[in-house]
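Engineer: Please go over the structures that come below.
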Structure 1
Amino acid sequence: MKTVLVYSGGMDSTTLLYDLVHKGDDVRAVSFDYGQRHIKELKCAAKICKKINVPHVIINLRSVNKLMGGSSLTSKKIAVPEGHYEDKSMRSTVVPNRNMVFISLAIAYAVSLKFDRIALAVHAGDHAIYPDCRPEFIKKVDEVSKVANYESIDVYAPYINKSKGDIAKIGQRLGVPFDKTWTCYKGLSKPCGKCGSCVERAEALAS
């Protein structure tokens, strides 16, 4: 298969990157700079792709940042909440329509490359907070992707019903360098260990 991976540089999408390569896919990775607080993830993504020789592009979406406001990930005026990922306070980390934008651009890239599909590392742990990571959204966007162009592009989300702990186990089996990935939402020099993404990561790696 020929696959465009929407790649953040976090543990989930890095595991999927290694998974696709392990299975023999021809992979292109695409990341997005949308003015996120945790932009360090893009440096991690670039280094990992370079290490395993996967072509990688970073798309500058900073000009649309003002259209994706109201999120603690895109506005420094809103504090990143601490606590568990399923807490209601984590809703402030929702970036309006983010996955729809990323998926649309990844599909365009796949069409231009004459690839078969795009891949996303959304998982069951995302469902409580992020509407654009839920199975019903992925199902609908996959249907749209098949009719939006002359080329039919699949939207592949193999971890949609897996927990982050499941993903951690897959990554460990594949030798994913989790220490080289970035998860923390706060954008500090070191992970804070307190935000929802850090808490969920720690739980997954300990499971």
Structure 2
Amino acid sequence: MFEVELKLRADHAPVRERLVGMGADPVRAVRQVDTYYDAPDRSFADTDEALRIRREEPLEAGSGDDATPDGNGVSADGSALLTYKGPKVGAGSKTREEVETPVDPDDMATVLDRLGYGAVATVHKERTVYAVEDHEVTLDAVRGLGEFVEVETEAPEDRIDAAREGVRDLADRLGLDPDDGITDAYLELLLADDDLDGRS
């Protein structure tokens, strides 16, 4: 299955207002901590792949970016998610194969370390997800980057083009310009900012 996603830098308030006008309700609000890894035999930055462990916990109503998490970012059964993302496919959206599975985050981190996989960066964000038709619209506040909106769905390989059009149409109805889409992952944006800071 392929994840078809359009990501845009955008203020949340007007998008949230349009979502409410569509009758969309938030299905979850969470704080996520994503730790990304690189392989010992190749650079994922060069191959356009990604491997991460995602820890997630519910976001308490009224909490903000400076709130301190109370839990350890794992689900009730003690698991987090290990996610592999393949290289991007096509242009105009961030479309790529995605495979994920629940793991014990500490044990998985140990396994990756023993195999020579090194942690390269951690992305912190607060995320509110809305269900709209057969899409998800996500409002992300990413530490160090600001506010973003993601419109996404999943599709088999033979339905990617239709899914991409559906994502673009929904973004347009939310008052966003699909042509302003960003194909870089948050990790890439953060690392680019770090590079700029290091040169200033």
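Computed from the coordinates by the stated procedures, all read-outs in this text should not be read as laboratory data. As the structure is a prediction and not an experimental result, all values here were calculated from the model. Cβ atoms are built from the backbone, for glycine too; each structure is taken alone.
Engineer: Can you rank 1, 2 by distance in nm of label points 7 Å out along Cα→Cβ at positions 146 and 162 and just name the one with the largest value?
Structural biologist: Structure 2 comes out on top.
Engineer: Given that distance in nm of label points 7 Å out along Cα→Cβ at positions 42 and 58, derived from a single structure, equals 0.5, which label among 1, 2 identifies that structure?
Structural biologist: Answer for the origin of the read-out: 1.
Engineer: Okay, moving on. If distance in nm of label points 7 Å out along Cα→Cβ at positions 106 and 138 computes to 1.0, which of 1, 2 did it come from?
Structural biologist: Label of the source structure: 1.
Engineer: Of structures 1, 2, which gives -11000 when helix-only ellipticity at 222 nm (-39500 (n - 2.57) for each DSSP H run of 4 or more, over all residues; to 500) is computed from the coordinates?
Structural biologist: Going through each structure in turn, the value belongs to 1.
Engineer: Could I ask something else about it? Determine which structure produced the value 33 for relative contact order in percent (Cα under 8 Å, 6 or more apart), calculated from the coordinates; the candidates are 1, 2.
Structural biologist: Attributed to the structure labelled 2.
Engineer: Still on this model: Taking 13.2 as the value of mean count of other Cβ atoms within 10 Å over residues 18-25 derived from one of the structures shown (1, 2), identify that structure.
Structural biologist: Derived from the structure labelled 2.
Engineer: Thinking of 1, 2, which structure, once FRET efficiency 1/(1 + (r/R0)^6) of positions 26 and 90 (r between Cβ atoms, R0 = 35 Å, to 0.05) is computed, gives back 0.45?
Structural biologist: Only structure 1 yields this read-out.
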